[in-house]
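These notes open a run of structures that come right after.
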Structure I
Amino acid sequence: MSETAFYTKDLSVYYGEKQAIKKISMDFPEKKVVALIGPSGCGKSTFLRSLNRMNDVIPGVRVEGDIWIGDRNVNAPGTDVVKLRQNIGMVWQKPNPFHKSIYENIAFGPRYHGIRGKKQLDEIVETSLRKTALWDEVKDRLHNSGLALSGGQQQRLCIARSLAVQPSILLMDEPASALDPVSTAKIEELIAELKQDYCIVIVTHNMYQAARVSDKTGFFLMGDLVEYAETSKIFTNPTQRATDDYISGRFG
């Protein structure tokens with residue numbers, strides 16, 4: 001039985017008067033991958049962005065309910081959001097490396113958090129790139145621009161950048177949707193390796209990908225969490241008719 005890395009309790013998100021997420025309670029196990037699936041506009045990315053308070057930066061958004069990591073409620077007033085995002089990393093749909101060298105992309109976060117020694121930064125850069133299977137591909141050009149890498153390499157660089165600040169949780173919003181099949185396969189292999197050390201939450205529109213990479217799957221529809229269970233159960237024996245209809249392609 002896995003320990004819980006974090007959980008939400010009655011989490012709701014509003015865009016102005018419109019309720020986008022409706023009182024969602026979910027637990028996320030340590031060292032497992034949780035996939036969030038559902039049709040476009042069902043709230044899965046909004047929910048994901050709530051987990052490290054990225055919705056704070058969107059005007060008119062209101063969040064209610066709790067997100068608990070241990071005995072800390074992430075949504076409590078006075079939460080240090082910078083530290084929170086250090087602990088809960090985020091990887092976006094499109095690769096977004098900084099306009100800096102490969103080395104500086106990785107070193108930026110640790111430096112921001114006070115690490116200055118070159119030896120320590122060198123170690124963090126190498127370790128992060130090794131964790132994303134990128135070290136052997138870029139070790140001879142660390143001071144070249146991160147933007148010179150291929151799309152798949154850029155996305156792995158962005159994952160390495162997240163890992164450099166030593167998070168315990170990694171959020172991924174459709175991390176392979178902008179990539180070709182070969183790069184997508186590398187990202188999926190990477191997710192399988194990273195879950196040995198991290199709790200990973202991935203939003204994906206690709207149900208085959210959810211079935212391949214995740215341990216648990218949550219099906220979202222119209223802002224509701226319709227069903228949440230082991231991935232094998234969701235894909236072979238869902239309890240809700242709406243889940244079955246979506247999985248079998250009858251809508252969505």
Structure II
Amino acid sequence: MNPTIETILRHRSIRKYENRPLTEEQIRLIVQSAQAASTSSYIQAYSIIGICDPEKKKRLAELSGNQSYVETNGHFFIFCADLYRHQVLADMEGQDISMSLESTEKFMVALIDASLAAQNAAIAAESMGLGICYIGGLRNQLEEVKALLHIPERVIPLFGLTVGYPLQEGSVKPRLPLAHIYHEDSYHSDTEQLQLQLAEYNEVIRQYYEERTNGERRDTWTGQMAHMLARPTRMYMKEFVERSG
């Protein structure tokens with residue numbers, strides 16, 4: 001095992017940081033690492049917004065569900081699916097590319113490009129001894145986020161990434177067993193076998209929560225997921241995406 005893999009396997013979300021900003025060099029290296037990620041057909045359909053203004057951080061923390069670590073961290077990055085620059089370049093080249101830009105395929109390309117870039121950024125930050133946490137709550141109120149950050153059409157803020165010097169170590173959550181995730185040659189869809197595997201995983205997760213909370217929590221993974229998914233959230237998203245072009 002090499003240091004890169006060790007860094008990846010040690011990942012855990014950090015939600016308490018020192019009140020200590022990242023240096024310009026750290027920010028630059030994190031963004032450069034993000035840019036080194038693979039990108040479909042060299043389209044580079046994403047942008048990253050770094051939030052330095054304390055008032056904007058505070059407001060984004062509120063919009064993300066009052067998550068304090070969005071406000072208090074070393075730096076807050078927002079990853080966006082971005083096809084705005086492609087509209088600009090089309091105007092430069094005298095081409096009508098609106099049908100392509102508004103296709104589901106290019107929407108997916110932008111999401112994938114941004115996600116690949118973000119994971120590179122996360123690994124780069126963790127390799128520097130920094131902690132990170134993804135912020136999906138940024139999508140709670142995207143109209144307000146767009147207005148706050150002056151985001152143009154054809155750009156969608158997808159998620160935030162808090163980065164900073166950890167004040168807590170955190171713990172690595174047990175992931176699904178390899179057999180759940182990795183399928184060879186074809187998808188393995190034996191329901192009975194899957195239920196047996198999920199029952200075993202439930203016991204691992206129950207023990208994880210019980211040890212972490214001194215017996216106060218005994219959640220299972222299937223129970224946690226079923227409860228969460230039974231309550232649909234952010235159901236405005238399809239209309240928001242369409243309005244964003």
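Annotations for the structure displayed:
- Structure (I, II) behind the derived value 3.2 of distance in nm of label points 7 Å out along Cα→Cβ at positions 12 and 204: I
- Per mean count of other Cβ atoms within 10 Å over residues 60-67, the highest-valued of structures I, II: II
- For percent of Cα pairs over 27 Å apart, for residues 44-187 alone computed as 26, the structure of I, II it came from: I
- Identity of the structure behind 1.3 (criterion: distance in nm of label points 7 Å out along Cα→Cβ at positions 36 and 132, calculated), options I, II: II
- When distance in nm of label points 7 Å out along Cα→Cβ at positions 156 and 180 is computed across structures I, II, the figure 2.7 traces back to II.
- Which entry (I, II) yields the derived value -10000 for helix-only ellipticity at 222 nm (-39500 (n - 2.57) for each DSSP H run of 4 or more, over all residues; to 500): I
- Origin of the value 54, 43, 37, where Cα extents along the principal axes in Å was derived from one of I, II: I
No value in this document is a laboratory result; all are computed from the given coordinates. Just so you know, these numbers come straight off a predicted model, no measurement behind them. Cβ atoms are built from the backbone, for glycine too; each structure is taken alone.
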